[in-house]
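Input: structures, listed below.
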Structure P
Amino acid sequence: MADRSVKVTINGTGFAGDYTTQVYGMIPHKNGVDIDLAGVCSGHLENAEKFAAKHGIGGAFENHQEMVAQISPDIDNIACANYAHGQYAMEAAEAGAKVIVLEKPPVIWPGYPEGREADGETKKHETMAYLAQVLDTIKRCGSKLLYAEDFVYFDGVKGMVELMMEARKVDKGRILYQRGICAHQGSHAPAYDTPSLSGGGALFNKACHPLGPILYLKQVEGILATGKPIRPKKISAAALQILKNQPESAGEHFRVMQNVDDFGRITIVFEDESVADVFGYDLSISGIKNELYLISDFAQYDIRVNPTSGNELFLPNADAAGDILLREKLPTPQGTSFPMPNQFHAHGYVNEMNDAVDCVLEADRYPQSGALMAWDTMAVLMASYESSEKDSAFVDLTDYVNARSFDATEMPDPEKFGTVFQKQ
C-alpha cells in the first residue's frame, strides 16, 4: 500500500473525544498510513487548545463549521453532546468530509433545544423527519456515514457474522432471540441529565448500544439469506426513573438523575417474528456492564465484553493502584475486580475507527454501520419513549421502515466485515 495521509478532525474534548483520539494511534493503518490529527473543536476554545496540546493535534477551533471548512478532513468525528450531532454531520458533509463518524444516538428531538413540549408520537415523527434531512444532506454531498455504534464492532459480533456465513451453507443461521445490556452507575457528563442536550436518559443513551448489534445481526441474517435486511416491526418499552423515587440514601453510589430516565427496557419484534430485549440502566454499582446474548437455530453465543473473568485482581488498598482505571466506570479498584487491559480493543473502538480509515482508502468500501443502522436505531428509540408513555403498549414501526429506501452502500456488507476465527 502506498504511503498516504488521512486527515482527521475531532469534535468534542470529553470522554468520547479522548478515546476516539487515542484509538487512531492503535489501528493497523498506523504502520502504513499517516493519520494526521489535523484539528479539534470545542465550544470552549481553551478546552480545544489543551486537548490539542495533550494529543499532538494540529489546530484548535471553537467553531465546527470553521474547522471542517478550513481543514477539509477525510474523517470528521462528531463526539460532542447529542444536541449538535445533526447540525455538525451536515456541516461535515457540506465541507466534503469523505467519512463522517457520528456518535450515538444520531440526533435528538429538535423540539428540545427550542423549549417545546410534545407527546412521544409527535417527538418520534419530528425526529425522524430531522434525521431524514441529515441523511439526505450526507448522501447528496457524497460523504459516507459511519454511525459509531462500537458494540457493532465487537470481535464477538464479528465472530457471530463469520459463524452465520458458515451456517448458511447448511441451511442454518437464523437468530431467534437476543438480549443486550449496557449499564453503569450514571454518566458524569453535565449534559446527560439535561434533555435539551442529551435527548434522553438510560434508554436513549445506554440501550442504544446493545440495540446496535441486535439490529445489525438481523440485517446481516436477511442479507445473507435473501439479499434484504430483516428489520424491526414493532416495539414495547419502558423508560423509568427509579433512583429519583427512592430515599436519598439509596443514591449514595450513583448519579441520581432528576430529569431523564435511569432505566430503560425495549422489546423488539422483527419482521420474521424473532424477538430481542434491550436493557440500559444507571444502576450498575460495580462499573460498566456490556453484554450480548444470542440464541440461533445453530448455536447459543454469550458475548461478555465487560466485565469478563479473563483477568482477576485483588487489591486490599485502593491507593496502590494510583490513578489507573482498571476498567471503564469502575468506582474503586479496592477488593476483587476484573481488569480490562487494552479495553479500547475489547470495546470495539479500534475496529470501528479501522473501518472509517478503510472507507477513506477504498472508494468502493462503505461502513458496516451506516445510514440504515442510524435510521432504524432512531425509529426504535423514539418509538420506545412513545410506548413508555402508553404503558408499554406495542408501537408499530412499519411506516418508518417503509418510509425510506436504502441502497447497498448504506447497509452492512458481511463479506467485508473481516474474520476473527482461525480455520482448521
Structure Q
Amino acid sequence: MSDFFIMLLSMVLLGVLISLKINIGFSIFVAAIFLAILKNIGFVPMLVTFGETLISSETLNMFGVVFLVNLFVSVLRSSGFLDEIVSSFQKVFSPRLFVPMFAFIIGALPMPGGALVSAPLVEEGSKTSEISCEEKAVVNYWFRHIWEPISPIYMEIPLMATIVGVEIPFLVSLQWPLTLGMIISGMLFLVPRIKVKDDFKVQQGLKLYLDALKSISPILLVMVLAVVFGINVLISLLFGIALIFAIKRLNILKVFKAFDLKDLFKMLFLMYAIFLLKGIAINTNLIKGVYTTLIASNITPFLILFFLPFVVGVMTGMSAATFGISYPLLLPLIKPVTINPLNLFVAYLGGWTGIMLTPTHLCLSLSIDYFKAKTSRTFQLLLKNVGLVLFVAFLWTLVLGFAK
C-alpha cells in the first residue's frame, strides 16, 4: 500500500471520528495508531514511540505552554481584569469601536468556545446601536480571531514554531498581513454596519484612557515580551501572571480553585496526540513517501501546500489540530533544506481559510446560535471578509515570491 494512500485512509478515519463528535485529541490519537498499524510498526516499537513522544523536549515545552496559557486566562478572569476591560473601554469609545473591541480584547485570550465569553459583551454593547443578529454574529466571530496569526498566547503559534523549527518572531513577521487584512476588512465591511443611537455620549479624560490601558496591561506585556523582544513564551506568560498577582494581590489558592482541570487535560492530551502523529509519520518515512508521490504526480506544490491544511481545517475547525496534523506532512515542501517562507505562508493561509469558513469551528457555530442568526446570511457576510483577506494574502505572496 502506498504512503499517500495510507495518509488518505488515516485522514478519512480522522474525518469520520470528528463527524461523530468524538473528542478531537482522542480522534488524532486513534488516527496515529491506525497509521502505525498500516505501516507495520510492531507493538514494542509503538510503545517506545509513545514513551519517547511523552518525554521529548517538544512535547514537554508545549505542555508548559498549555498549562501557563490556561493559568493566565484563569487568573485574568478570577482577578476581575475582564470586567474592567469591558467597563473601561465602554466609557471612552463609540459603539462602532467598543462593540468589535469587546470581541477583539477577549479574543486575545485563547479560550475553547471563547465566543460565548465575548458574545454577551457584544450583545450588551449593541444596545446603544442598531445592528442585525447576523451582523452581531460575524462581528463577534471575526474580531476575536484577529490575534490568531500573530499571538504567541495562541497555542498553534509555539506549536508551529516547534514543528517547523523556527522562532516565534519569524512566524509573526510572515503571518502579520492576515491580521492586517482582517482589521481592514472588519473596518470596511462590519464597523459601518453598527449604527450609533443619538443618545450615546463618549466620555473623555486622561484617567479614563489610562484605566483602559491598565486593564489590558497583562495581555500587552506578554505580547511585547514574546513578539517584540523574542523572549520564550513560557517566560513571557510567567511575567504576565506575575503582573496580575502584583496588581490585584491575589490569593493563589483561590486562583487554582477557579482553574478548569478538565479542559487543561483535554488540551494536554491534544498536544500529545499531535506530536505522536508527527513522530509516527516521520519515523515510518511516511512524510518522505507522500512527498515523493506528490512530486511524481506533477501537482503544483502550491495546491498541495494550500489544500491539505484547508481540508484538515474544514474537518477539525481547530487551529492546533489543523497545523499539528498538516505541517509534519508538508515539511519536505516547507523546509526542503532551509525554510521556504513563501511555502510556509501558503500552508498557513490554507489552514486559516479552512478554519474560518467551517461550521465545525466552535466559535462560529456558537456565535450563530447565541445571536439566533440565519446561517446563510451569516456566511454571506463572512465570505466578503474572507475574500478581502485572501486578496491581501495574494499580494503578500507576490512580495515573498520576489524576495526569494
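We did not get these values from a lab; they are worked out from the coordinates using the rules stated. This one's a predicted model, so the numbers in the text were calculated from it and none came from an experiment. Cβ atoms are built from the backbone, for glycine too; each structure is taken alone.
For this structure, a couple of remarks:
- For FRET efficiency 1/(1 + (r/R0)^6) of positions 153 and 385 (r between Cβ atoms, R0 = 30 Å, to 0.05) computed as 0.65, the structure of P, Q it came from: P
- Between structures P, Q, the greatest calculated value of distance in nm of label points 7 Å out along Cα→Cβ at positions 169 and 193 is seen in P.
- Which entry (P, Q) yields the derived value -10000 for helix-only ellipticity at 222 nm (-39500 (n - 2.57) for each DSSP H run of 4 or more, over all residues; to 500): P
- Read-out mean count of other Cβ atoms within 10 Å over residues 209-216, computed value 15.8, structure in P, Q: Q
- Ranking P, Q by relative contact order in percent (Cα under 8 Å, 6 or more apart), the structure that comes out highest: Q
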